[in-house]
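The structures considered in this document are given below.
Bear in mind these aren't lab numbers, they're just calculated from the coordinates by the rules spelled out. Because the structure is predicted, anything quoted here is derived from the model rather than measured. Cβ atoms are built from the backbone, for glycine too; each structure is taken alone.
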Structure P
Amino acid sequence: MKTKKIAYLGLLIALAFVFSYIEFLIPVNIGIPGAKLGLANLVIIVALYTLNERDAFVLSMIRIVLVGFTFANLASMLYSLAGGILSFVVMVIAKKTRKLSLTGVSVLGGVFHNVGQIIVAIWVVKTVSLIYYLPVLMVSGIAAGVAIGILGGMVTKRIKGIHLID
């Protein structure tokens, strides 16, 4: 790995961790339990469009584990891992189709992050009735995905413009 790429990955991990910390300190209550803007996902979407898929995935998993051990508990980390893995897979597939913009890919990531969490919740609580909460979470996932996608597009454009990485 080139030194520049290692430094870039380190910066992204630190930035994702800081964004997660900010969200932990200032929880935004929009009336939907469990709904968050997902500022750290801004870093993941930028990584997906500026790095290869493997590096972006490793970045995402490192962020989830670090944040889980620092600010949450094992159960919370399980939900985050499920949502993070499912949303990442869906975003990679969507990006490869070249039919969606970065914002569209981000929206899918936000929605499927919530789907992954609901699937784990159904499994943990052993009640399928939690599926009724999914439409509410999908609305928050779409809203967060649009916001993160717009910001991610702006950041990605600037990073590619300054040739920070090759």
Structure Q
Amino acid sequence: MTIREQCENLYKNAFGEDKAFDTMLFDLFFDNVEILQKDGIVAAMYFKIPCTLNFKNNKTPAYYIYAVTTHTDFRHKGLMSKLFNETQLEKDTLYFLKPSSEGVIAFYKQAGFKQIIGTREIADALIEVDDNFKRLSALCDKPQSTYPIMIKGNYGISKLTFEYTLE
């Protein structure tokens, strides 16, 4: 089985299946998947999708961390922490994600993320995405006007505008 097929199966097992969305996600952003392998098996993965942070009209790189998952046979062994440590090295870069549930927030805090308010309304900090991301997001439900979001990076941000979530 190829790495892509393993990632697709891992994703489907963790997040369900929406064939149109899943196909577009992997076609557009498979090059942005970070993986950790154990014995030739993709044990942990996530998408690290490049975006731009526009904070008070100053633009810097950002990454949307999406679909964080670990193979059931490898959970609770520190693999995702290791993968994060090995793949989130860019300085002056904001990493952000929308937690899938309350239960994962503690893990993200241990990984250096802090919880702030995500919003579809205009704030001082805004995430800009490319047209491919916008096309993919159009297939998704939109969150409430505000929602929890986690960020990692040295920014004084308490509210982040991100209208193109993938849900």
Structure R
Amino acid sequence: MSTTRGVLFVHSAPSALCPHVDWALSAAFGVPLHLQWKAQPAQRATYRAEYSWSGAAGTAARAASALMGWQRLRFELTEDPCPGSDGQRYSYTPSLGMFSAMTSSNGDIVIPEERLKTVVATAALTGAEVTDGLQALLGTAWDDELEVFRHAGEGAPVRWLTDAV
């Protein structure tokens, strides 16, 4: 079994939901969790948290399944690629539901050939815009909705990217 790692960002959750998120994630990650919840300035009366994890490939899918469907929760979850398993990205919002995509080693979304062919064929048959289909495959609507929540305000942890190997 391959081991991987990833990051969970709970962008917004009402206070009453926070302990339930902890319990659901404890089951999904297989360890007791008590996330450090902080006020989310982008939406009144909600809280945000993040968690860096490591575990077996497929752990992110298990965690995303445990959280999706909670109508007042917004989250993003990543899983790095590892031998025998593609990377994954999951995004969830109450209005859009779940988005998932494969990711490359640098975190870019990877779109399988057949999905691209379907977008082109659909555009040719229906007159739809290819760019609309590509935006759907890239999860643009989720990025647009979550962007304000990603900027969590003063005191949020900053992750600096470096050239270090």
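helix-only ellipticity at 222 nm (-39500 (n - 2.57) for each DSSP H run of 4 or more, over all residues; to 500) was computed and gave -8000; which structure, P, Q, R, did it come from? Value -8000 for helix-only ellipticity at 222 nm (-39500 (n - 2.57) for each DSSP H run of 4 or more, over all residues; to 500) corresponds to Q out of P, Q, R. Structures compared: P, Q, R; top value of FRET efficiency 1/(1 + (r/R0)^6) of positions 39 and 55 (r between Cβ atoms, R0 = 25 Å, to 0.05), i.e. the largest, recorded for P. When Rg/Rh (Cα atoms, Kirkwood Rh) is computed across structures P, Q, R, the figure 0.96 traces back to P. Of the structures labelled P, Q, R, which one yields -0.30, -0.67, -1.01 when log10 I(q)/I(0) by the Debye sum over Cα atoms at q = 0.12, 0.20, 0.29 Å⁻¹, for residues 79-134 alone is computed from its coordinates? Clearly, the read-out refers to P.
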